[in-house]
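Next up: the structures, one after another.
Coordinate-derived values only; no laboratory data. Not measured: the values here are computed from a predicted model. Cβ atoms are built from the backbone, for glycine too; each structure is taken alone.
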Structure P
Amino acid sequence: MKIRKAIIPAAGLGTRVLPASKSMPKEMLPIVDKPAIQYIVEECVAAGITEILIITGRGKNIIEDHFDYSIELENHLKNKGKTEMLTQVQHVAELANIQYIRQKKTLGLGHAVLCAKSFVGNEPFAVLYGDDVIIGDKPAIGELAEAYEQYGLGVCGVKKVAEKDISKYSSLKVELIKEHIFKVSDMIEKPGPDEVLSLYSILGRCVLPPKIFDILENTKPGAGGEIQLTDAMKELTYKESMIAVEYSGKRYDMGNKFGIMQAACEVALQHPEIKDDFKEYIKSLAASL
């Protein structure tokens, strides 16, 4: 079944990047000239998904404003004859049919996804974590959607993480099916040293069947006292198995200061307007260190 709908949970407080996120949602932090969440929406659109629900929280109205028309700005650009900029600004408002719902209490990623039950209805859907920007030749969520259509099972997007970092993420028990695609038989959120199943972790993307909502409604708080989506997916795995796809793009953790700087630098090195100047700057900077 084709994936038509996507959820982007973006209600987190962004405590890892304070004070920048005190009044600016971390999802709106720029990667050169676009906010992080725009990359995520564009990934959905590139995969053929145009029905999107962004789950926000208090103080995040700026996200809605970004994907809306800005009449004053558009009129200003039009009057100044800046047609290219005008087109860019209008394009943002026309990317997709975007709806919003507020997660009134930050009770975890699982609870945020549960807030989307009425939006999703009885069909499979994509989840793109608001912290994770993935840039590559193929849209990562499209690679997962293809696997869902092929296997008819829930799919999680994975990458290997360093052994020293696995306790910060999830750990999956996997069996290789074919290149970059695995069968998942178990998973654990934030494993202790003796609980690590592998170094493959769910990072930023998944495609889930609607039955996940029944599981989430009965999922008790787990790691951090929050309702963990991983715990619900673990239950789904026990019931019918899941698929893991090691997506081809590069993931940037936009809830992490180093990840933000990585994204900004690496995108700048490819940006058509500034790449040449930025490369020269990086070379001169490196030479001076």
Structure Q
Amino acid sequence: MSLRFKIAAFSSKLFFKSALARIRNLQKLRRYLDFVTKLNGINPKGARYEIGTLSHGGKSIPVVWASLADPSKSHVLLYIHGGGFVFGSADTHKHMVADIAGQAGIKAVLPNYKLAPENPYPMGFDDIVASYRALIEMGYEPQNIVIGGDSAGGNLTFALLAYIKANELPMPACAFTFAALTDMTNTAESITKNASKDCVLVANRFDEMGRAYAPDQDMKLPYLSPVFADFTGAPPILMQASEGEMLIDDSRSMLKVLTDQGVDVKLSVFDNSFHVFQILRGLVPEADQALAEVVAFIKKHALKS
């Protein structure tokens, strides 16, 4: 582990995890964590951002388009940001997504989907479904669309794939996730086992934030806990997670589900305890290496000649 990574992990425990444990008001927590997350946002050279909207069925979702120079006009990455369903935005993640899309030579779009607790499930999920449908209506061929997401955004990535399957919509080219939350019953052993190791997440906030997102819901519903969903016929999927983070079991459980259902899936496990460490790209070499794997995956499955 590089010295820069160790410093970043210590800083995360000091400024991010401590606030997540201490600040009880979710709106105040959102403002603080968004601020801290943006401090890591070093834009890749030549990054271009454009504010826009995606529209479908009467819904209009604010988005940020991200790219580097001369992206493909036919391919797009739909990236769903994380943040426990209560914080995060296109702005907190756009630097990382611009880097991924830029290296792949495509554009990316990041929806600012509705957040809890003001907008509980299924409002945010509906925004993600509408975003995918909107891209197809704009003329993007499904086989030229990549879907990605981290943490809660990884949850929504899998939920979207399950929705596409259940509603017989055309599948995207491929999908990838960083430390996806896949089981909102919060029964995974790693939540308690890695509680002290994880330098980002706090174990006793899981239930609270889950209920803020989906109050009075059965957490085993497939669009809430996609580990219970049907993914038969899904496209290739790459998952990345950290060995010492609390959500590592979520990725391992999803790996088994997808493998059992015949999906072409790979889980890359990294030897650290930083939840969604990929957002540190441009700061630590481990994050840059992780993104290189994602870029190669996209080129293999979405940019086939």
Structure R
Amino acid sequence: MRLEGKVAIIAGAAWGGIGAATAYLFAQEGAKVVVNTRHRQEKLMETVERIQAIGGEVAWTMGDVADPAAWEAMVGAALDNFGKITTLVHNAAHSYVKPAIDFTLQEWNEGLAVTLSGPWLGAKYCIPEMIKVGGGSIVFVSTVNATITNPHFGLYGAAKGGLNALTRSIALDYGRSGIRCNAVAPGEIVGERRAVMLAADELEERMVNDCYPIGRPGTPEEIANANLFLASDEASFITGIVLTADGGLTLQSPEALVKPSFRKRWRDDILVPQAVESD
């Protein structure tokens, strides 16, 4: 088992997304886990129940990662139940989709608080405990939207861009203390809720698939595997990186995606598929 003896906190782990898939995989690989979410307690309990069903050891807390009290609860749950902390995965995020200057100050601050201050607080509370046991690994879930963007993604991209910078700073500042810190930057990941949306709009689904050189977006389990690698001792010489896991989305230029003369060199389909006819 690749995480035997590890104790991991996974923030943002309601069932159906990256955090839950990570917690489930970590438990399969021998880690004892503490899972958290701010809302949707029933989905967090689904994560807990699924982990228990495979014989995994799990504790859980509810709380907003932007609130220090939530981290006190997570750290307390890890120490009370499992005696130590070796691993942190921060998956929680919050944003609004608006043009850059249309956010209210409250919305802007809320997005930054969860998506950027939350990971910082996680590091602040977990690193001292990791140092006590000789070191540990931090994995932040970032996004390709930290370096490329979509319409009205100003808040989300800014917060995740800051998260990438925080990743590098923590790796540099605490490497001599045995702490590794890395990030994973996914492209579009189709979890439980997004799958329902795509199933209701076949044209949207086909257009999403069209954006990816491998022909589809990713799954929570695929990002969980990336998180597992970076958290494990197999990545013992890797720190301060942002690992892109995007099915090739960002390797192509916009021209490669949309320009007919370029597309015909490697694709034989059309950019905008015809709507499916129905009786």
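Listing for the model above:
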| quantity | calculated |
| --- | --- |
| Among P, Q, R, structure where Cα extents along the principal axes in Å as derived comes to 59, 39, 39 | R |
| Structure with the greatest value (metric distance in nm of label points 7 Å out along Cα→Cβ at positions 139 and 163, set P, Q, R) | P |
| Mean count of other Cβ atoms within 10 Å over residues 99-106 - structure with the largest value, from P, Q, R | Q |
